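Novice: Next come the structures, one after another.
Bear in mind these aren't lab numbers, they're just calculated from the coordinates by the rules spelled out. Computed from a predicted structure; not experimentally measured. Cβ atoms are built from the backbone, for glycine too; each structure is taken alone.
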Structure I
């Protein structure tokens with residue numbers, strides 16, 4: 001089907017956090033992407049152009065925040081001011097110039113030794129976290145009464161912490177030792193300014209007072225009786241201020257929206273002027289509903305509608321009405337694959353990638369239904385922000401696959417019948433506890449050589465790390481990604 005001449009181009013951008021990996025002996029020397037049965041991901045590769053991307057630069061094991069800045073066209077060396085502001089804004093805390101914020105963990109401290117026994121009190125902390133945050137929100141600092149402290153629950157074991165007051169600096173170290181069974185740290189100034197020295201003193205008292213409040217909470221007494229880790233400390237890291245940057249729409253000429261239940265990514269989006277969409281059931285962890293994310297992005301890219309999408313407003317604890325005419329750039333962020341890498345859960349990462357593949361099928365169906373109306377021409381783009389190999393349990397420097405295609409070419413590659421028969425029912429990711437793998441012993445599906453062929457673009461027909469190395473885009477830095485997306489869209493419209 002040819003797109004109408006007046007059809008407006010819109011792109012659905014799917015970012016799978018931690019998607020890349022290394023070959024794993026238990027998978028027969030394959031990566032999780034190679035082991036997963038992912039026909040829709042393969043169809044994106046077969047229908048378009050493919051390459052390998054270093055999110056920031058070769059050899060750098062970057063964080064999600066710096067990677068996202070780079071991918072969206074903002075040099076982190078110029079604009080990055082610490083991740084704390086992103087986490088806190090995403091959690092719903094408004095920030096003004098001069099405020100500082102932290103990306104924070106509820107953790108377990110051995111008060112007799114000063115050692116952090118567990119940096120995560122509990123990954124599943126959705127019930128206790130908001131209650132403890134409410135107890136901390138608005139707390140007073142005896143030696144610094146002129147400072148205001150705001151605390152808001154984020155996701156899992158995380159919370160956002162904002163400090164408001166005079167003479168604050170983001171140039172201090174944090175209190176998080178970054179590994180279990182290490183001493184709880186004190187904040188230190190990272191320069192000789194009076195502001196940094198003052199801020200370190202404020203933060204150290206804040207850390208002490210947080211523990212004083214948490215140890216008296218009934219929730220912790222209950223957890224101790226149940227033999228669970230107590231949350232008697234908040235680890236403060238990534239001290240930062242709100243960044244001031246040109247809005248995404250001004251920079252790229254595309255009206256953007258995002259589904260990002262992970263608060264740090266939502267806060268980063270808000271910092272760039274990207275609307276954060278409501279997606280019920282999207283939690284940013286293993287229990288997230290990917291279907292809800294797909295539906296939210298498809299709706300936002302298909303407007304105008306009688307009921308425009310709702311978007312998040314930090315500091316107001318509510319949503320407002322989004323753009324009635326919809327958006328040109330829909331960013332769908334998926335976090336659970338990164339969690340599987342951190343938890344060293346091989347089969348969970350494989351099965352999670354297969355769930356991502358299914359969600360991409362749902363997104364494609366919804367967008368194809370909209371494209372057939374003749375109002376829009378859609379593009380699908382899939383990549384990651386970094387690799388999180390299950391062998392390492394942490395971010396690494398390996399590049400990630402990137403693929404972009406026209407939706408109609410995707411439909412041609414996989415078949416319209418397969419697209420339109422994709423069920424739109426909600427489905428959960430496999431549930432596991434932190435550190436555990438899937439309980440079933442079934443082996444990941446084998447790719448069958450020769451069953452796929454390139455449909456358009458280059459000759460690559462699989463979405464894997466190895467196959468992407470053969471793509472026509474070659475290997476490129478993340479700073480070039482938005483340019484590649486816009487040039488591809490323009491080329492297909494000319």
Structure II
């Protein structure tokens with residue numbers, strides 16, 4: 001890119017679409033955030049309008065456009081590229097019965113796709129369409145995930161990335177090809193799924209009119225949101241660990257190889273392809289991380305994040321309250337769908353601030369447990385933990401995160417690491433991912449006294465939460 005050029009990043013998320021313009025080091029120049037629509041035409045309009053708005057704010061357009069986002073959400077397209085249904089979301093329960101009826105062997109599936117069968121996967125949705133909407137499946141020329149569908153609307157070319165393809169449940173990460181037998185179970189063939197290209201390989205040039213953005217600007221599908229954020233945070237080799245914070249939390253640990261399928265399934269961790277295809281990334285999730293704080297704020301009468309500084313002011317850490325943060329079951333490192341939140345040690349002396357801080361402590365202690373288990377499976381000693389996402393702006397959260405972490409915590413100072421990462425990857429279109437700049441990070445100050453105070457609380461947490 002030119003010395004003063006800009007890059008555009010698009011992050012198609014479950015709740016919001018983020019579009020931003022960044023400089024060559026990931027510095028934000030303009031950003032637009034909108035609610036994610038439920039249908040493809042509206043989604044494309046949100047993206048193109050946001051690109052135009054960013055160009056107006058920045059005073060110029062980007063040299064390249066990168067797209068990242070959620071994986072399993074997608075849409076069937078007809079031969080003209082028109083959507084045949086609204087977006088079919090990853091959290092739509094349709095397909096659960098159909099994929100269960102296949103009787104797939106989880107160990108065999110995990111060895112190929114790095115995950116187990118569930119209703120989130122597009123394969124489950126194709127099976128549902130085959131049984132309940134056969135006309136849609138017959139008319140479907142392409143299946144496109146949400147990021148791929150946006151790229152297709154911008155370029156007229158449909159492509160995907162291995163980090164997204166793997167989550168269809170029909171892509172074999174070992175061979176780099178779709179599994180013809182699995183696809184056939186849904187009445188499809190591989191010609192109706194997007195070809196897989198590298199994360200820095202351009203899909204095509206922009207072919208639609210966007211005010212302030214030149215036609216022909218290269219468009220890149222950077223990859224799955226977690227993978228893109230981790231790469232931009234500099235988590236690219238064993239020893240590095242990424243912690244993506246939001247409503248849900250994902251811990252990502254690079255490994256030289258995938259774990260034994262029985263081990264991965266037992267821990268509830270997926271084995272995703274690394275963005276550059278050279279390694280595996282073990283991913284453990286906590287579905288209710290930020291959601292725990294949202295829940296606690298609602299209990300306090302609908303308080304919001306703006307109230308947190310006052311509510312947390314003067315709270316002594318550790319609180320002594322042990323929270324198991326499982327509002328909707330536990331995924332990893334000991335899967336238990338029926339597990340629910342537990343608060344222990346709460347008494348009349350505790351106030352609203354202690355309840356909020358304890359919710360934060362519970363998520364941080366659980367993330368530490370995930371890190372210990374994933375690192376053991378990866379066979380790599382963690383050296384640093386790069387943290388990004390909304391919660392990095394809550395000082396108390398970062399204090400607890402750093403105090404319970406076994407390794408130094410580095411905070412990525414970027415409002416949206418995924419959006420910025422997609423832009424930086426687009427800036428290396430046609431080149432090497434190794435050359436993608438790392439977003440600015442700041443090491444959290446060490447507090448030896450606080451770290452020592454949390455050791456017994458972590459042991460208590462493990463005695464209650466671990467099987």
Structure III
């Protein structure tokens with residue numbers, strides 16, 4: 001009998017400020033807090049005395065803004081920042097956000113976290129009608145739709161455009177008059193609003209970034225909701241009422257910081273509960289529990305609590321190495337695993353280990369971690385994954401849009417166990433995941449998107465539909481059987 005195993009990646013973080021004299025500095029700090037959401041590039045647009053001004057580039061926030069003058073030059077009462085990991089589009093400078101558009105009477109900055117499922121068809125239609133694009137990012141599509149709208153106000157134009165784009169998105173737009181934000185009708189990507197001591201407002205991807213700048217949480221941006229913040233204050237309305245909550249479950253499993261809350265649920269506490277349920281569903285006979293730093297430590301703690309097996313720090317992470325799932329190529333992902341994680345031989349030698357990880361995507365990390373522990377003298381390594389097997393692509397903002405990359409889509413759990421070199425391998429159930437998060441909602445799947453595990457997507461997939469079904473047909477994956 002075989003049991004269970006891990007690996008994953010997200011694309012972007014957004015951070016906007018309105019009504020604070022230190023907006024540029026707060027945005028810079030906020031982006032540092034959101035660095036885990038994207039490490040390919042960063043940018044900030046500041047509302048200065050001379051209008052909207054942008055600084056952006058490839059690299060980490062600390063690299064892009066290495067010169068203090070680059071932040072000072074953005075001084076003003078509003079700013080919009082972005083950290084990027086490429087999903088739609090490629091690694092070209094024009095794709096680094098916020099995108100800045102200059103028109104004859106105004107300038108507009110746009111930042112986006114997510115992925116539009118109908119961006120290709122919309123772009124094709126726009127180009128045939130004369131639109132000229134400066135980037136290959138799906139984000140730019142929204143601005144073209146806004147500018148072509150015949151509505152008599154910018155807010156009306158934005159509402160019309162938002163009802164034309166599909167998929168997962170958290171948009172922020174900065175003009176010289178207001179800061180706008182909107183989330184897709186399913187709330188796939190998180191976005192939160194906070195209030196600063198100065199009276200200004202912050203809108204960003206995670207509550208951890210609110211905490212970092214001393215902002216008080218006001219609300220999560222709800223599915224299908226448009227937020228407008230100007231000098232008169234905060235205004236919220238629905239741009240559509242055809243909504244149904246389906247938060248990306250990988251936010252709770254992997255992407256978000258453990259000190260964040262999403263729709264009232266602590267990410268750390270949800271991960272602890274995932275580990276506790278995993279221990280009950282998939283027990284192992286072992287001496288110690290070891291978590292994979294950093295995203296799996298909460299789940300490992302939960303597994304240890306529920307199983308009664310002692311928790312030990314068997315792996316040490318270098319804090320100066322980027323997240324492997326966020327690395328843009330497979331070769332870099334493989335090389336960086338051994339650079340960032342090291343076993344503590346005195347802890348693991350001669351021990352039967354339950355190794356708890358958050359997910360297995362490509363299997364790159366898990367293969368090397370099992371080998372690292374065994375090279376360090378581990379007697380047995382039982383791999384336990386605090387999420388279900390990831391068998392299906394994501395089209396809402398995670399960089400997995402083909403089944404070819406997914407280990408669980410191409411191998412049985414027994415085959416995975418053997419390929420990974422583990423003594424056993426087991427995963428958390430979908431039901432266990434939903435109950436662990438425990439969102440207070442009557443939406444399907446407990447308000448989570450679990451399509452990566454079941455193949456049942458909350459929306460139509462538009463441009464991706466045909467390709468997905470062709471891939472699943474080749475792999476002979478039956479969605480109904482997986483869902484059951």
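Novice: As an exercise: distance in nm of label points 7 Å out along Cα→Cβ at positions 379 and 419, calculated from one structure in I, II, III, equals 4.1. Which structure is it?
Specialist: Source structure for this number: II.
Novice: Given a value of 2.3 for distance in nm of label points 7 Å out along Cα→Cβ at positions 35 and 347, point me to the structure among I, II, III it was derived from.
Specialist: Going label by label, the one that fits is III.
Novice: Supply the structure label, taken from I, II, III, corresponding to mean count of other Cβ atoms within 10 Å over residues 163-170 with the calculated value 26.8.
Specialist: II
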